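A short reminder: the numbers here are calculations on the coordinates, not readings from a lab. Everything quoted here is computed from the prediction, not taken from an experiment. Cβ atoms are built from the backbone, for glycine too; each structure is taken alone.
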Structure I
Amino acid sequence: MRNLKESIVRISGIDSAILFTVASRLVQGLGGIIAVYFIAKYLNINEQGYYYTFASILALQVFFELGLSTIITQYTSKYFSGLEIIDKKIVGDVIKLSYLSSILLLSIKWFCSAAVLLFFLLSFVGSCFFNSMQTDQVNWFYPWIMTCFSTSLILLSTPLISFIAGLNKIEYTSKVTFYQYLFQLVFMIVFFRFGFGLYARPLSLIISIIIVFLLLYKSVYFSMFFDLFKKKLNSYQISYKKDIFPYQWKITVSWLSGYLIFQLFNPVIFAFDGSVAAGKMGMTLVMLTGIQTVAISWISTKIPLFAQLASTKSFTALDGKFKGVFLQSTILCVVGLVSFIGFVLLLKQYNSSYLDKFLSLKNIIILSLGTSSNHIMSCLAIYLRSYLKEPLMKMSIVAGILVATGSLLSGKLFGVDGVVLSYSLVMCFVCVPWTIFIYRKCKNEWQNIPL
């Protein structure tokens, strides 16, 4: 029995970190599916469009995070190598401790400032957008302000979670994320059920993030943070200008391009085709994104490990580990996408009214091709960034411009069909081939650098 269990774990790649990560992604994915039911039942057809367009505009938070969460995890992982956690304290080399302390302090300052700016800017930008587009009698203003506030609160927890993940405590951060999504889902259902409408999501977000802060406060890591703050910083500390910025600005450009690629759909469709079409796009994307999010967990939980192996030049171990989890992750993604298409076919077979909540079957298939391409690109990007480099910036810029331009032009001329097709064509025939080329080229160059 034990050998069978070990074989299953080896073949599937599932460890405790992945288990909790997948559980949180499943709750998130199931939450999206359950939300589809409650949104359809408790929001009218126009409110549905506002609900999903809220989410797309909120993705502007990448302009404030600027890739720093990933950098925190990678740099923390790099300097934690060789250190230990004993009696709620990180002990070991003084130089590395100094670096860790400076990373934590820098990240907290950054995200506290970003959270305040995010709230005010998102409130203003969103209000201007919805005021200019409003043709329906929907009371959106106060739900939007509350949604901006809840998103800012989430940003405050980001540096702590990212830092703990860099300590190779993915299992713990996965548990925290799992509880966050679970309570968010439960309270969202309750609020929908009692008629809170567009207030349901921001209220559930606020409660869930309060729970996250309580979990952090009760954990061993809270006192560890205070101990690091008390460490006397010397000349051995992270320099934002020299260490972070040269890497961050490239990731930032890639992330901002990612916004143009993945988050522009709903605002464009909302503007050209109205809230009903935007709602259908939103529900479809929830399903596809949920599938990819679960599948990418096989890779994302290994980010600290990849960073450590790359920093110690353990290239054979790095490549072997990556290839295994990449194969597992990609197979899962494809199976999930095919299953979703089968689910839609089943709805069509029984003439279910819920079929009208999604895009057409043709567009779902085309978007699935784009999603699978995006998954491959995301996996390779995680591998390349484990070297603390960002070689995908140019590709991301070009892809962002192509998708944004294609969405605006085709959305105006052909509506949803044009947006879906232009996105998938760019992902399949530009992003994936280009990313594979960069992956092969960079891996060969970086692994042949003289020691």
Structure II
Amino acid sequence: MNTDSFRKQAHEVVDWIADYFEHIEEYPVKSPAKPGEIMEHLPDTPPEKAEPFDQIMKDFNEKIIPGITHWQHPRFMAYFPANNSGPSILGEMLMSALGAQCMSWQTSPAATELEERVMEWLRGMIGLPESFTGVIQDTASTATLCSLLMAREQVSNFRINEQGFSQNAEYAIYCSEEAHSSIEKAIKIAGFGRKALRKIPVDENFALIPSKLREAIITDLKNGVVPACVVAALGTTGSTAVDPLDEIGDICEEYDIWYHIDAAFSGTALLLPEKRWMSKGVEKADTFVFNPHKWMFTNFDCSAFYVKDPEALVRTFEILPEYLKTKEGSQVNNYRDWGIQLGRRFRALKLWFVIRQFGVEGLQQKIRKHIKMTEQLVKKIDQSIDFDRLAPVPVNTICFRYHPQDVKEEELNSLNKQLLHQLQDSGFVYLTHTKLNGQFAIRIVIGQTNVEERHVQEVWDFIQEKAGMPGGKVG
């Protein structure tokens, strides 16, 4: 492909993207494809000869798009969002064009120094203390794994990196019953083993109970088990419950335990001063993570990982073969040593584009708007005699269920599961679920970049319609 062809085809792709966003509401939110349906339309073998770009785009529209669930649709209210935005896409395009492998300062000085500065900006934007130093990881799952590996080396005085686990040593990691599954996965990858995980009970708001954490730690110490790490949630995955970070931090300081805070989704709300109550005690943590690629309009992947002791991070991961040595050495940050991967994308570029083109005020305005729309819907759910809200709503995730007055408690889980499937299969809206105290809860997350009040009202009306209101039966 020469530059003339590239220019022509690139314009076609950009036009397609612009058209896509103008007409995105015409697509079903969730793909209606059945398992194997997309594969049936893809040839078994690759083409022997080059194919024209027009044919590739035709197949993209006809064979790929029908199998896409449209995460950028304003009625995508499932899981947590993986938002993008105009400036983020443009930054990603430039990042792809440059194709820089940003493993060290020397491989692209601008990539390293922009990342350092942008992470300083972001630290101030969400109110983290200056004692934290930031680095971009791909996802919060990776950041949590990094933190657990740091905890592992800290508690073993870096012996495990050198000698592996001793059969005589037994460790424990603590999190709430509502914590994200990535913690359990990280525990397995880090070599602690699943039996090391202690899931601490939660209160009526689904937040970790500090007294139960203390009891678990004391029990482990009596049994010769070494407490290695506590992971607290600033916004759980199920209901965005906020663990009491300050009290947990005190316990970690008392027993000298590594402390990680997972704020993957809800951390973006800390851009708002009025939401900083959630992060009280954050200064006691050793590490902290949140994802701009969820609710800060920076397309996947881009996770902001902050550490108190960057030297401990580097010591955990640093390996310096001859071919990676450069003359700058310790004068600069070589981010290859700040995480698991050697190769690194220039993620700071798209984050820089987003922060500059929105501005802090623009980001705050959009997040406040999402929270206000959520509060309005909460009032409607609370006022309805046929719906129950099942959890507090500290930010923009609502957990609720359909509860007709004549339906028994033991039938409600099945009824709501059926309702959710109808909503998903409609293509009009995409919602997902969780279970809270054994109750099947439908989750609605109002945080897509371009969601408006009309979309929220349309979804609420549609939920009531599918629930058979009035009449009390799912149709």
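Some points to look at:
- Source structure of the calculated read-out (distance in nm of label points 7 Å out along Cα→Cβ at positions 147 and 387, 4.0) within I, II: I.
- Sorting I, II by distance in nm of label points 7 Å out along Cα→Cβ at positions 227 and 283 from high to low puts I first, with the largest value.
- A value of -13000 for helix-only ellipticity at 222 nm (-39500 (n - 2.57) for each DSSP H run of 4 or more, over all residues; to 500), calculated from one of I, II, originates in structure II.
- At a computed 22, 51, 26, 1 (P(r) over Cα pairs in 20 Å bins from 0, in percent), which of I, II: II
- Structure (I, II) behind the derived value 61, 38, 33 of Cα extents along the principal axes in Å, for residues 219-346 alone: I
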